[in-house]
Structure I
Amino acid sequence: MVRILLVDEQPITRRGLRQVIEEQEFLEVTGEAGSLDEALEAVKSTGPDLAVLDISLGGGSGLDFITAGKKLLPHLKILVFTAHEEVRHLRQVLSAGGDGYLLKRATEAELALALKAVARGENYIDPYMTRDLLRDVTGKESAKKESMVLSSRQKEILKMVALGYTDKQIAEKLFISVKTVESNKARMKEKLNINQRAELVQYALDNFF
């Protein structure tokens, strides 16, 4: 079972989240919190695998929780579930170490999909936010360093990683093997001196969008 902590100031939001989660196999709610302090205490006491939280929290922010929560529990996965639709908030969440970003306008099916993706260790970005990122990309140039060290194929893969595609989805869309995707990602990490997928995502957001 994937153990989930719900963190939101609004009890009604937590109740709705709990209802969706309890309908899913292999997912269970093990704790709730309405403020930053309560959330961090819950991390210590319940040891969740995944936290679902808003950016706005009593006594702090969701960004504070991401940083502190991952220090307390390095394996903790974090899905931000928020009404904030600005791309800058998405960038901040990914930079802090968040694993997913879903808007509260999402359907129950989209929420379930995001929860399962993040629980598997994948990044998930709300499709609405993805469209915003794609609109912003026109007219922007990659940094000179990236142009020199990354191949055009690697840039293509990196952009898709940042948009939340899995290795299998990237392989299908580019008509290449999953092994080729994995090897390109490994070479990119080596070239850019990056170790984590989240760092690759943030790097792509900073330089290609």
Structure II
Amino acid sequence: MDKRMMPILQVGNVLVSPDILTEKFCCDLEKCKGVCCIEGDAGAPLTLDETMEIENALDVVWGDMSASAQAVVDRQGVAYTDREGDLVTSIVGGKDCVFTCYEGGCCLCALERAHRSGKIGFVKPVSCALYPIREKNFGNGTVGINYHRWEVCKDAVRKGRELDLPVYRFLEEPLVRRFGREWYEELAALAVQFREEGLL
């Protein structure tokens, strides 16, 4: 079978784009400077539980947020409903996530930085951790995950190819966080099977 003609896979109730197994990816923060947090026209998708976690962490990360971000949160809160009806993080100036902060010229997540410092238990929205995977909910208990191509991630694609690191392996931790260890192991086993059959 032509690699480009691999069918959509199903693991549990998750439809998986084959690109997640075939494409290579590894974030290169030194090159991209975290631009994915400051480009785009909407915030990061959130669950209601994540919104509550963020609200509980707000006092801790408040000082790392810009004055403009603080003003947005004061006005509309940490999240809003975008034009597609999804709950997303609030943004500044139509693009920057309110939780962006800067260190050494790189854009970082104030939530993740606070988590890594041991100040909060919440890491960051799983939709952020999963990028370049994007999730779509079909409303019947089934979700789909796709690999999202974006020009600002060209250095991550190059680095992933150099390391021969498939998207699903690069994102093992957030995939396990989202779908569970058993689900991930099933996905990894499919990847091994397809590689042995010459499909990857």
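Readers should treat all values here as calculations from the given coordinates under stated rules, not as data from a laboratory. No experiment lies behind these values; they were computed from the predicted model shown. Cβ atoms are built from the backbone, for glycine too; each structure is taken alone.
List of remarks:
- Of the structures I, II, the one that 26, 18, 13 was derived from, the read-out being semi-axes √(5λ) of the Cα gyration tensor in Å, for residues 12-99 alone: II
- Source structure of the calculated read-out (FRET efficiency 1/(1 + (r/R0)^6) of positions 52 and 180 (r between Cβ atoms, R0 = 41 Å, to 0.05), 0.75) within I, II: I.
- Of the structures I, II, the one that -17000 was derived from, the read-out being helix-only ellipticity at 222 nm (-39500 (n - 2.57) for each DSSP H run of 4 or more, over all residues; to 500): I
- Among I, II, structure where relative contact order in percent (Cα under 8 Å, 6 or more apart) as derived comes to 16: I
- Of the structures I, II, the one that 13.1 was derived from, the read-out being mean count of other Cβ atoms within 10 Å over residues 20-27: I
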